[in-house]
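The following blocks contain the structures, represented as C-alpha cells.
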Structure 1
Amino acid sequence: MNPSSTDTDGLTDARWPPVAGDGATARLVAALARGARPPEGHVVQNFHPLPHISISASERGLDVDQTNRSVIVDERVVVKWLTPPLPLPQPAPEVYAHLAAVGFIETALPYTALIARDAGGPETLVALMTAYLPEARDGWEWCVDEAEAGRADFAADLGRLAADLHAAMATPSPTFPDPVRHTAPGEAWAVRAERALGEALELTGGEDGAWLAAHAGALGSEFAALGRAGATPLIRIHGDLHVGQVLRWRDGYAVIDFDGNPTVSGAEPFQPAARDLAQLLTSLDHVAQVAIMRRDAGPRRALGWASVARETLLTSYRARLAEAGAPWVLEESLLAAFEIEQECRELIYAARHLPRWRYAPMGVLRARTPGETAVHGPAEEDK
C-alpha cells in the first residue's frame, strides 16, 4: 500500500493518550510497521523495524508504571505513552539509538520513538515502542520472591547486567562518538545531594520528618566525599536503575526504561557509573523492606539477605567490568554518598507520586542507624 498520513490520524483526536482496549494503539503500531507516515504533527525515530501486526490486534494494559501508561499490542509490542509528553531532548531515544549501535541486547528491543513536532513549539516525546518480553516480571515481584526465599544467587546476574550496560555506554557509537568524559565536579554533586536532602526534609512530615530532621546532620556528612571527588570517568547512565527496571523473562534478564530519575530535572547527562550502581544496591535494601512489610519476612533474616545480595552484586559487577577491560568505569568512593542521596530521592518520589512507598526508604535509613529498628510502617495517611 502507499504510505498515508490518514492511517494514523486517530492519535490526534480527543482520546489521547489511547486507552488499552480502544484499538488506537494497535492501529498506530500496525500503520507504522507497514510504512505509513506518522500522524500529522508527529515524526518517528526508528531503532529496529516494528513487527507486522493486524490493525485489529489485541491490546491490554500493563499496570506497573506509576507515572506513564503502557499498552501491550499483540503480545509483541509494548507502547509506553508518556503522560504528559516530555520535551526533548530526553535520554531514552538517544540511549536506545546508542545501545542499538553498539550491540547491547540485554534490554527490550527498542523499535520506535513517536515525537510531536508542533510548528513553532518544542518537540516532545509522546511514546516509546519496544518488544514485549514473554513471561516477564519486574523486580518488585521476582526479587521480592527471592528475598522471601532467602536466595541471593540472582545478584551475580544483576551485577553482570549492570556492568555490561556501563561497558556499552562507554563504547563509542555514531550517537555518542565521545562517550567518556573525565571531569572534576567541584561542589556540584555535593550541592545536588544536599538539595535532595533539603527537599526530602520539606516533603516528609510527621514522625518520619522529625526523625529525618534529627539525623540530617549525620546523613549530610556523607556528602563530603562528593565535594572531594577529583576527575572521575563520566558516561551516559541509566539514571533510574533499580530492580523494578530489571525484568526477569523467559530468556533471562533485561534492563528497561531509560527515562532518567523522575525526581531529577536538568541534570548533566554524563554522570558517574556509581550513581546507577548505588541506586541498584539500595533497591535491594528496599526489596528487603517490602518483604518485611508485605510478606511478613523476619527483619533480621531479610536484612541479612540484603547484605549478602548487595555484596554478591558488587563483586560480580567489579569482575565483569574487569573482564571488559573497563574497571576504571567505577569510582567506588562515591557509592556511600550516592546511596544516601538516593534514599532522599525515594522520599521525594513517595511524597510526589506514591505516599505509601515512604516506609521503604525510611526503613532503610533507620536500619543503617545504630539503635534504630529495621522495620518502619507506612505513612500515617496511608494506613
Structure 2
Amino acid sequence: MLLKLPVYLDYNATTPMDPRVVQEMLPYFSEKFGNAASRTHSYGWEAEEAVDIAREQIAGLTGAHPQEIIFTSGATEAVNLAIKGVLENHANDEKHIITVTTEHKAVLDTCRNLEYKKANVTYLSVFPNGLIDLDELEKAITGHTVLISVMYANNETGFIMPIKDISEIAKKYNVLFMTDASQAVGKIPVNVQQDGIDLMTFSAHKMYGPKGVGALYVRKKNPTVSITSQIDGGGHERNMRSGTLNVPGIVAFGKACEICADEMMLESKRLSMLRDDFEAKLLSLKDIIVNAGDTGQRLPHTTNVSFNGIDGEKMIFETSSDLAFSRSSACTSATLEPSYVLKAMGLSDETIHNTFRFSFGRFSTQEDVEHAVQVISKIVKEHRHERN
C-alpha cells in the first residue's frame, strides 16, 4: 500500500469523512434539497423524514430516545445551549455549577462567561492520573448547585472519567449531570440511560461525519430536563434551537453514527493494538514517558507522550512533512502556552513543551505506525546527540 504523507495522527482534532457518509449526504445538496420545516409539499416531507431517520440512528448509538436529540452546529454550541440554558431556566437567584479544570475550552469559557453574570463556579482539581476526587466533588455540592459538568473522555490524554459514579452523586443530591462526550461517542460504548446522563454534547466531525453539525441530548423524563433556548426564531427542535436544519449534515451525522454502532467494537480493538505497538516502540528509545494514568481507563486510539531531551518546537517543524500530530487540543494549539490540562495533572512546563498527542483512527494502518516510529526515532536521536 502506498503511504500517504504526511501520515495523519490527529484524529482527536477531527476525522476525515467516511466515503459511505459522503455518499449518504450528497443527494441532500441537490435533488433532495427540501427544508425539513416545509410541511406542505413532498420536498419538505422528504427532508423531514431524513432528519427523523438520523435522529433514530444517533439515538441508537447513544441509548437515547430520538426526540431527546437536539441538532446544533456542533459540540461548542451544544455546550453553550446546555449550560446557559439550564441556568437561565433555573428560578433561584444564586446558581452554582461544578466542573473540572481539565474540561474542554467550550465548557471552561462558557462557565467563566457565566461567572461575569454572577453564577458561582467550582473548578475541581485532578489527580496526576487525570481523574477527579469523588469525595471532593460531593463536598463541593451546595443547596444552590444546579449542574455538574464533567467530560466523558479527555481530548488531550484520552483518560475516561468515572461517569456512572459521578452521575450517582449528582442524582443523590438532585443535581443535573452533563457530560461533553465529543471524544467518546462513536469510539467507546456510551449509553445515556445506563450512565445516568441528563445532558450530553457531541459532534459529527469527531466520528467521520462533516464539520458544522452536532447534537445535544436532553433527557425527557426521570428527570425531565428543561432548558431555555439561546437562539430565537421559529421554535425548531422542540423550541430549544431555532434555525433551518442542516439536512445534509444531519443525514451524514446519522449515517456516521450507524457505522460506528456497527463497527465500533472491532475498530476499537484494532486501534488499541496500533496504539500499544506505537507506544512500545517509542518506549524503546528511553527517556520517553507515556502519560497513560494508572487506571487503564483511556480511549483505545489516543496516546499522550513526553520526550525528554528534545526541543518540542523543532520536533513539530522537522516532522511536518512526514507526520501530522498535535501538541495539545486543536482549540488551543494556536498558542504557545503550556497545556492547561497537563499542568493540572502536575507536569512541569519543560515536560509539557516536549509532550505530544497522537491519535489514530479508522484509516490508520500498521504502515502508518511504522513510518511514524521511524521518523520520530531518527529525530529524537539527532536531538539528543546535538545536546550531548
Structure 3
Amino acid sequence: MKTVALIVAAGKGERTGATLPKQYAPLAGRAMLAWSHQAFGDHPAIDEVLVVIGAGQEALLAAAVPGARHVTGGATRRESVAAGLAALDGADLVLVHDAARPFLSAAVIDRLIAALATHDGAVPVLPVADTLVNADGANVPREALRRVQTPQAFRFVTLAAAHRAWRGGEATDDAQMVRALGGSVALVQGDTMLEKITYPGDIAAAEARLGRETRSALGFDVHRLADGEELWLGGVLIPHHQGLSGHSDADVALHAITDALLGTIAAGDIGMHFPPSDPQWRGAESGQFLRHALSLVEARGGRVTFVDLTLMCEAPKIGPHRDTIRARIGELLALPVERVSVKATTTERLGFTGRGEGIAAQAIVTVDLPGATW
C-alpha cells in the first residue's frame, strides 16, 4: 500500500493581511507550510509528500521546504486537488491537507489511515461547543453537528473517481464529493491544534497554542596537543608552543558546543554533519560547524539562550583569554556575552590532560524551542 500526502498550498491567503501568501508566512520561526510537510515526512506510514502550489510560487516553496516535490494547482481548491491527484503515480491511499492547518499530529494521521480499512474516506472532526443560532436568532441544535478539519483521507481510486464525476460546482471539501458518489466517509477524532489559520490574529493565536519549551544538551570533545599546530580555542587563536591536532582546526571548545547544540534537537553529532573522512573539512575553521548547528536550531524556530563551557587542561592558562573567547562564541551564536560562560580547570596532573597531552572541553547549551505539545 502506497500512501501519499497531498498538501494544498496554492492560495493567496489574503485575509491574513500578510505580505506573503499565508502558507509561506513565518510561524514560530518556520514557514507555515513547513510544519505539516515535516509532520507527514516524519510519519512512517506516509511514503510521499506532494505540495500543490500556486503559479509562480516555486521560489517561495524552495525557501520554505527545500527540495519539496510539487505541482502547480488551479484557480480553486477543487482544481488544485485534482491537479495533485493527476500528478500521483501508483497511490493507494491519499491524505489531502490544507497548508493553513500547520500543527498536524501523528495520532490524527494514524486514526485516518486506520479508518480506511473499512471506509472509502475519513475526516477528522470536533464537536461544536458554542451555542448556534440561525440568521433569525433561533437556536440550532448542535448535538449532531461537527466541525470538519483536514487532512481528509481516502482510497485513491475513490477520490479520483469522485473528482471526475463531480458536477455540483465548487465543493466545500473532498468528502462531499466522495459522499455524492455513494462512498462511505468515517468521522474520526480531530485535534484542537489543527485550527485553520485565516485571519490576521490567527498566526499569533497559533503560536500561543504551540507554546515553547526549554531543552539542554551536553557536548564533549578531546584533541591531542602536538608540535607545529596552531591552538584555537573558542574561535580564538591562543599563543602556545603547541596546538591541537585534528582533521579541522581542532577547536575543541567549538566542537563541544556544536555537539551540545545538535543534541538539543536530536540531530546527531558533529561527525555526522562534517565527517573527518571528507577532505573538504581538512583544516576547516570550526566556527562554520557551530553556525551550521545554529541554523538547524533556528530552522525549527529555536533560539540559543545560554552556553556554559568548561575547558580542561594544564596549559595554557585560560584566564587571560576568557573574555575574548566569550565574546567570539557570543558573536558566532548571536548571543549577548553575558549569556556565555567559560570556565577552566585542571585535572590535578591526572590523566592525559594532566600530563599535558591534550585538551578536553565540555559544554552545556540551553535553547528555547516551539513546544511539541501535540
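Identify which of structures 1, 2, 3 gives the largest calculated value of distance in nm of label points 7 Å out along Cα→Cβ at positions 281 and 305. Sorting by distance in nm of label points 7 Å out along Cα→Cβ at positions 281 and 305 in descending order puts 3 first. One of 1, 2, 3 was used to compute FRET efficiency 1/(1 + (r/R0)^6) of positions 73 and 217 (r between Cβ atoms, R0 = 41 Å, to 0.05), and the answer was 1.00. Which one was it? Only structure 2 yields this read-out. Taking mean count of other Cβ atoms within 10 Å over residues 137-144 as the criterion, the highest value among 1, 2, 3 goes to 1.
Each value in this text was obtained by applying a stated rule to the coordinates, not by laboratory testing. Nothing here was measured: the structure is a model prediction, and the numbers come from that model. Cβ atoms are built from the backbone, for glycine too; each structure is taken alone.
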